[in-house]
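Values quoted throughout were computed directly from the atomic coordinates according to the rules given, and no laboratory measurement underlies them. In this text, all values refer to a predicted model and were calculated from it rather than measured experimentally. Cβ atoms are built from the backbone, for glycine too; each structure is taken alone.
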Structure 1
Amino acid sequence: MAGTVEDLQAYGEKGEGQKICQQLLTAKLSQKIGGEGGPKGCTGAVNGAMEQTDKSDLEVTDVTIDPKDPEKAKAVVKAKTGDKSSQTSTMELVKESGRWKIASFG
């Protein structure tokens, strides 16, 4: 799971929205973000969101695997920005195609 969050940060810093949509998001979330624009819509939306946000350092501070379904988990992620402030959120992840992927941003 930490690898998925690390890749999210790396791809975000490089402006690689397509890789985020294709490799890190579940198909359902990618479709939701992309809307009628499909995969290109997701890439455009993710790239636009990255342009609007400050660069931040992401750190996984806690992980909880669903005891009823080991293919689902929640990760608490702390985002530290350049001005030394931080924000904590929870991401829901699911195992899809053999990899942990982001199902929702908290």
Structure 2
Amino acid sequence: MNCTDANRMIIPFLKDQLSIHDTWLFLKHIRGCDACRDELDLESIILSASDPDMTDAGSFDFSHHLDELILKKQQRIRTCMITDLLDVFLLLVIFTVLLIGIF
């Protein structure tokens, strides 16, 4: 992923509109790109500041909010990966049982 792609994904990322795969690619990119991380920080502040439920600007920690969002999405990715691995393992078990049952 390049910076242009990552910048196009910032708002969908913040609004939880990316697929798990795109979220993973996006997070992978921003971990290694300070410019895109800075842009994400800025867009997050702007989006959060425009949300009436989040605007007690005197006490709201925008940086902490974004860090929590990223952590939540990373946990969701891990959960999906584990679920996918379990699905594959189950299919292998079923296939093995069927194969042994044939012979």
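Quick check: -10500 is what I get for helix-only ellipticity at 222 nm (-39500 (n - 2.57) for each DSSP H run of 4 or more, over all residues; to 500), calculated from one of 1, 2. Which structure matches? Working through the options, I get structure 1.
Taking Cα Rg over 2.2 N^0.38 Å as the criterion, the top-ranked structure out of 1, 2 is 2, with the highest value. Supply the structure label, taken from 1, 2, corresponding to distance in nm of label points 7 Å out along Cα→Cβ at positions 24 and 40 with the calculated value 1.6. It traces back to 2.
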